[in-house]
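S.K.: These notes open a run of structures that come right after.
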Structure P
């Protein structure tokens, strides 16, 4: 049975209709709202490419059922973190450090990094590596990613 839901996504009210309350948040964001920052990677919550913020916490949207969101939950995707004209400090640092290669993992890396810096504004390298350990990247830009997080921490 289809269900109407109201969501706060990137500071805007959005109404969506879901056929199944267990529909992953990722599908609603991409398919219904046209947001393509969060990516489908593994579908199991293991790679991190689908990471978004829900009430300031980094969550894997591919395993978060839309029905599991609290009423009024604030969802922020990569598109809502910053804009091309005014990127978030983490986005700006990733650009400056050229931390993306293929770019598939970057959504998760940026969203996880922003959540880390919200909780720990000046993390050391070990804390950065630990926070990003569950985000998979096969391109080998790990050193640039760590430098980007350090750069962003220095600007916040």
Structure Q
């Protein structure tokens, strides 16, 4: 099994990177939709259902599968001997970033449900600020993997 994973290393890595790109696109876009939902839906009248549909499809059709495939291909990568130096610190800072990104993903899912229930309490400004969280996590993850300063 490990030989097969080693032989497929570049394919697994490519699929992992594509999954990350799709996941990050959704993670950056959904809070922006929330900003528009908060700030514009009332002004536009009966468009709340349009926002809710867009948010649902983005979350369930793009973000969830992308997050799952990111985790699956990432776990396959780290299971290949020699890919990760577990004695270094960088894998653990990357893992912390990934856990943070996963938490943020689920936080967004909860906010989406708040909109549907009519219980959203956050402002457009608060969503704009929260939209910086994945940027910070992305910086931590990329620097951990590429620069490996730790």
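S.K.: For which of the structures P, Q does the calculation of mean projected area of the Cα convex hull in nm², for residues 30-69 alone return 2.5?
M.R.: Q
S.K.: Where does the value -23500 come from, among P, Q, when helix-only ellipticity at 222 nm (-39500 (n - 2.57) for each DSSP H run of 4 or more, over all residues; to 500) is the thing being computed?
M.R.: Going through each structure in turn, the value belongs to Q.
S.K.: While we're looking at this one, here's another question. So if we calculate distance in nm of label points 7 Å out along Cα→Cβ at positions 22 and 38 for every structure here (P, Q), which label has the highest result?
M.R.: Once distance in nm of label points 7 Å out along Cα→Cβ at positions 22 and 38 is worked out for each structure, Q has the highest.
S.K.: Still on this structure, I have one more. Work out which structure the value 48, 28, 25 belongs to, where Cα extents along the principal axes in Å was derived from one of P, Q.
M.R.: P
S.K.: As an exercise: Rg and Dmax of the Cα atoms in Å, for residues 14-85 alone, calculated from one structure in P, Q, equals 11.5, 37. Which structure is it?
M.R.: For Rg and Dmax of the Cα atoms in Å, for residues 14-85 alone, the value 11.5, 37 is produced by structure P.
S.K.: Comparing P, Q, where is FRET efficiency 1/(1 + (r/R0)^6) of positions 62 and 118 (r between Cβ atoms, R0 = 25 Å, to 0.05) highest?
M.R.: Result for FRET efficiency 1/(1 + (r/R0)^6) of positions 62 and 118 (r between Cβ atoms, R0 = 25 Å, to 0.05) over P, Q: largest is P.
S.K.: Where is relative contact order in percent (Cα under 8 Å, 6 or more apart) largest, in which of P, Q?
M.R.: That would be structure Q.
S.K.: Quick check on the output: 15.0 is mean count of other Cβ atoms within 10 Å over residues 110-117, derived from one of P, Q. Which one produced it?
M.R.: Value 15.0 for mean count of other Cβ atoms within 10 Å over residues 110-117 corresponds to Q out of P, Q.
S.K.: Among P, Q, considering only distance in nm of label points 7 Å out along Cα→Cβ at positions 6 and 54, which has the greatest calculated value?
M.R.: Structure Q comes out on top.
Since every read-out is calculated from the coordinates, none of them should be taken as a lab result. Not measured: the values here are computed from a predicted model. Cβ atoms are built from the backbone, for glycine too; each structure is taken alone.
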